Structure P
Amino acid sequence: MKYPESFLKLVEDFKKFPGIGKKTAERLALFTISTLDKEQVSSFSEHLNEAKENITHCPICGTLMEHHCPICEDPNRDKNTIMVVSDDKDVFVLERTPIYHGLYHVLGGAIDFSRGIGPEDLNIESLFQRLNDVDEIILSLAGTVEGELTAQYLKELLKHKGIKVSRIAYGIPVGADLSFADDHTLELALNNRQKYE
């Protein structure tokens, strides 16, 4: 059977999402066509366009924001601590725990020379513009080769700045991504962080 052209286009669009293969994309496309009414599809499309148009990255910390940064503009945050993470999703994961109350800095990835990503491709320069009055930088990067390489690079850049550099403890499995860690594991990792030497 030859699928309709518009169905195939929809399948290709769903396949662009991470973790969505051909079969899942087909199921999502079938659900969209068969189950959602025209109004629901229109609303979904409107929400996608609205999110894409209105959501940007904070020019200071790199976190996702709409009109203002909920992290940088929060007066209750500890302004003396910055946690460095790879991606926006890491901020969402860490914010689920009530343990951390400092600021964040989103790098926008990790150094990965095999994919052509070097330090110049990451949001590193703006981190150094934020170091006044900062007592501690917490490196909260994945325990992957890329995460380790990025952490080592940042540690070297920060070692003469007179700022404590720590790394979250390895309650998070090596090779795992922060988004797979449960709340308790994240809490232990944060509480047991050590100076990064």
Structure Q
Amino acid sequence: MLVVDKPAGLLCQPGLGVHQRDSLISRLQHACPDLRLVHRLDRDTSGLVLLAKDADTQRVLGALFAARRVGKLYLADVQGSMGAVSGRIDLPLARLNRQPPTYGVHPDGKACLTLWRRLQRMETRTRLWLCPRTGRSHQLRAHLAALHHPIIGDPIYNPGCAAGGLRLRAIALRFPDPDQPGSQVRVRAPWPAWAHP
């Protein structure tokens, strides 16, 4: 397996059309053609992405994600002041638009759960730890927008504050080591530039 730190603005896999051909997996496969994505991040999100070096490992790691045995931790700056110290967002999400892909709370949507904890409250924003318990598209972005605390720099859910890039980073992964039963693999990404004083 391999864990890489994806930059913001890069697709995990190629999209439709020539302008979306460049991606993390296509770049990495130049050096290692057998690499396979185990999961994905949004184009605008930076941080840790897990890849497998063969089909068997991809199946094993994919099963851990499907069984929700992978701990994912994100860092985000959101607009406004979050009063509580921690909380949970348990709202079903569905795709509302195709272009751009936009998700929102909908009674017929898929179940979604996000846990959050306040790290720091600033004058006009709040820094949060986010722990998604499900893995829906745009889950963190749509959930925080539904609370009226959209992520700073989000071009879809916070278009009035999109300059400077999305302040959302996949900062840590934790999962059972497939090769050593009883052991955990833990990986942490560097602190993002936007979070430094």
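Please treat every number below as a calculation from the coordinates, not as lab data. These numbers were taken from a predicted model, which means no experiment stands behind them. Cβ atoms are built from the backbone, for glycine too; each structure is taken alone.
In this comparison of P, Q, the computed figure 13.0 for mean count of other Cβ atoms within 10 Å over residues 4-11 is attributed to P.
Source structure of the calculated read-out (relative contact order in percent (Cα under 8 Å, 6 or more apart), 15) within P, Q: P.
Comparing structures P, Q by mean count of other Cβ atoms within 10 Å over residues 60-67, which one has the largest value? All intermediate terms of the calculation are to be shown ahead of the outcome.
On the way: P: 17.5; Q: 14.6.
Largest one: structure P.
Which one of P, Q has Cα extents along the principal axes in Å, as calculated from the coordinates, equal to 46, 44, 42? Computed on structure Q. helix-only ellipticity at 222 nm (-39500 (n - 2.57) for each DSSP H run of 4 or more, over all residues; to 500) was computed and gave -11500; which structure, P, Q, did it come from? The structure behind it is P.
The value 0.55 for FRET efficiency 1/(1 + (r/R0)^6) of positions 28 and 76 (r between Cβ atoms, R0 = 41 Å, to 0.05) was derived from one model only; which of P, Q is it? Matching structure: P.
Tell me which structure, out of P, Q, gives 4.6 once distance in nm of label points 7 Å out along Cα→Cβ at positions 52 and 124 is calculated.
Working: P: 3.2; Q: 4.6.
The read-out was computed on structure Q.
With respect to FRET efficiency 1/(1 + (r/R0)^6) of positions 44 and 140 (r between Cβ atoms, R0 = 30 Å, to 0.05), the largest value across structures P, Q is given by Q.
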